[in-house]
Structure I
Amino acid sequence: MKTTSQIYCQFLVSSQINYTCTYLCEHFEELDENSIYRFLKGNKLIPSIVWEKAKQAVILSKNGYVLFDDTVIDKDFSFEMEGVRKQYSGNAHKIIKGIGVVNCVYYNPELDRHWVIDFRIFDPEKDGKTKIDFMKEMLKALETRKISYQTVLMDSWYATTAMMLLIDSRKKTFYCPIKTNRLVDDSNGIQNYQSAGFLYWTENELLNGKLVKVKKFPMAKKLKLFRVSISTDRTELIVTNDLTQASTNDSRKEVAVRWKIEQFHRETKQITGLGKCQCRTNRSQRNHICLCLKVWLFLDDIAHNSKRTIYQVKKDLLSNYMTKELRNPSLVYE
């Protein structure tokens with residue numbers, strides 16, 4: 001019997017801890033390990049497959065958000081796995097060995113729901129592309145697929161001058177944090193550029209933001225800068241091209257939407273086995289990641305329709321097993 005996407009995705013849905021090919025083989029008598037390995041290694045599942053699944057569930061809004069961020073799939077104990085490279089992990093707060101994935105998540109503010117709609121594997125040794133290149137590709141795909149949205153949210157890594165100007169040229173709004181060493185001018189050309197972290201803030205500017213000129217931006221192009229308190233001991237400098245935004249509190253709410261993608265990253269790792277594939281080939285890992293994202297879309301849709309969390313949907317499978325075992329035990333205690 002040949003392994004198919006249907007069988008493999010059903011395995012990712014059903015399994016609770018172990019997501020290896022060996023484990024699948026042990027619990028599906030018609031399959032052998034070679035069939036599973038051939039399926040993962042011999043097929044080429046591309047990111048558009050995730051969109052084909054997503055478009056069946058996503059509900060678009062003219063006020064929609066698109067969120068861009070990357071995550072690192074931990075492979076710190078891997079020694080011969082292709083596609084693994086040393087990179088910084090925000091989750092581990094250090095450089096680890098792993099596979100980088102750049103994701104694009106769509107958020108509907110009216111429904112307070114989000115869906116993954118695109119992704120790319122960050123592997124510059126293989127294709128020579130940067131994370132910024134991938135973000136440009138996915139932005140272009142939004143137009144091709146006629147996905148309506150108004151606001152782009154991204155991390156400081158993606159907040160380059162070229163990227164912000166690209167988004168602005170498409171008449172879209174962006175909110176993104178900038179690093180404290182970013183050179184800006186809030187004096188309307190009277191003084192030289194200075195690091196954003198050294199700017200002086202009046203009480204009114206702390207509440208309502210200030211207009212700044214970011215270095216290397218066109219002369220007449222200004223942005224609104226806000227100093228936003230993220231926690232009691234942490235602040236972020238947020239820039240936006242929405243010059244009508246006049247509230248630091250409102251800009252904080254806009255930026256808070258970005259954490260939907262962090263929620264997505266956490267859920268995929270915890271319930272789909274995203275980082276649990278032990279295959280060594282690059283293609284096998286890419287196919288596994290692609291199918292994990294499809295499975296997340298499936299489980300998220302079930303969670304929404306049944307008014308449960310995605311974690312409850314997954315764990316309820318064990319609850320059903322326990323109910324069956326208590327009523328008709330496989331091992332009868334005497």
Structure II
Amino acid sequence: MLVKEALKEVPLSEALPGSRVRCHVCPWRCNLAPGKVGVCSVRRNIEGKLFALNYGLVSSAAVDPIEKKPLFHFFPGTSVFSLGTWGCNFHCLHCQNWEIACCKLEEVEKEAQLLSPERAVELTLQYHCGGIAWTYNEPTIWFEYTLDSARLARERGLYTVYVTNGYITPEALDMLGPYLDAFRVDVKGFTDKLYRYLAKVTRWREVLEAAVRAKAKWGMHVEVVTNIIPTLNDDEAQLTALATWIRDSLGELTPWHITRFYPSHQLLHLPSTPIPTLERAYKIGKRVGLKFVYLGNVPGHPTESTTCYSCGKVLVERSGYQTRILGVTGSRCPHCGAEIYMRTKVQTPATG
């Protein structure tokens with residue numbers, strides 16, 4: 001049964017002969033017959049028109065530290081109102097939030113709660129958060145809701161964040177562009193084989209193109225996360241290629257978060273990532289020339305803190321989600337003036 005209030009016609013859709021319709025929100029570009037849903041399971045062809053079925057349907061809501069996303073160079077120390085829905089356009093074997101990402105809406109309709117964009121913004125302000133993050137599952141499949149919410153948030157001076165797998169079309173990204181401040185993107189590995197096996201995706205390089213477009217065209221703050229999984233993406237060739245791409249395409253100041261894998265979902269047979277493996281990846285990133293490489297899911301590790309690459313001073317001290325800002329002047333080190341690519345105030349919207 002559909003939740004009538006959660007139906008929203010999809011603006012990025014194309015009518016086709018025979019009452020079929022094509023979705024242009026993510027690179028699957030699903031071609032749907034009447035009554036059928038897309039890969040994400042939350043867009044359906046209803047009598048020749050494409051509708052999102054999840055507008056305003058919230059699976060999770062919480063006040064989180066921005067560092068949990070993880071974003072380390074974007075309003076450090078602030079709280080962010082975090083929202084998720086159900087479903088995903090990837091099918092990752094290691095999904096940590098598979099209970100909400102790998103389900104059908106009809107399976108969870110009794111748990112469904114509606115939250116309007118207006119109310120989401122009110123709650124963000126009420127809880128004294130710096131902004132809103134769409135997270136927990138893939139926000140691109142919540143595109144219509146996040147777009148409306150981001151517009152309202154920007155009007156109220158709040159920052160906006162996508163915690164994303166990056167599988168979004170240029171058209172959708174360009175609609176969001178004027179209203180989205182941060183694009184925290186997963187790059188899961190750097191081979192066709194890895195993406196096919198891990199996420200059941202073949203056109204994975206569109207993830208890279210989206211990250212570049214977010215930064216270059218729209219001026220979004222971009223940070224990259226790679227969950228290091230033993231035997232799958234922990235080899236030197238992949239890690240070197242990935243770090244090199246970050247340096248060459250996003251810039252050497254772009255933070256790269258190397259996070260520890262814990263057995264989950266369909267990869268319960270694999271061990272947690274050994275700390276020496278993460279430290280080896282860290283050294284690869286630094287050797288390639290990245291200035292800011294962080295280890296994640298390893299509370300208390302010294303690489304959690306932000307250290308100026310020029311003078312060696314600790315600028316932001318972290319232990320888990322405890323953050324202490326020791327010294328940041330705008331986006332520069334206060335001690336030597338080096339650019340550290342850190343955002344501390346809401347930017348004027350880009351116009352494209």
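Values in this text are rule-based calculations from the coordinates and carry no lab data. Since this is a predicted model, take the numbers as computed values, not measurements. Cβ atoms are built from the backbone, for glycine too; each structure is taken alone.
Computing distance in nm of label points 7 Å out along Cα→Cβ at positions 206 and 270 across structures I, II gives 2.4 for structure II.
With FRET efficiency 1/(1 + (r/R0)^6) of positions 126 and 182 (r between Cβ atoms, R0 = 30 Å, to 0.05) coming out at 0.85, pick the structure among I, II it was computed from. Checking each candidate, the match is II. Computing helix-only ellipticity at 222 nm (-39500 (n - 2.57) for each DSSP H run of 4 or more, over all residues; to 500) across structures I, II gives -6500 for structure II.
When distance in nm of label points 7 Å out along Cα→Cβ at positions 46 and 278 is computed across structures I, II, the figure 3.3 traces back to I. FRET efficiency 1/(1 + (r/R0)^6) of positions 14 and 326 (r between Cβ atoms, R0 = 41 Å, to 0.05) computed as 1.00: which structure among I, II? Working through the options, I get structure I. The maximum of distance in nm of label points 7 Å out along Cα→Cβ at positions 142 and 318 over structures I, II, that is, the highest value, falls on I.
When Cα Rg over 2.2 N^0.38 Å, for residues 174-293 alone is computed across structures I, II, the figure 1.07 traces back to II. So Rg and Dmax of the Cα atoms in Å, computed for just one structure, reads 22.8, 88; which one of I, II is that? Here the read-out was taken from I. Calculated for structures I, II, relative contact order in percent (Cα under 8 Å, 6 or more apart) is largest in I.
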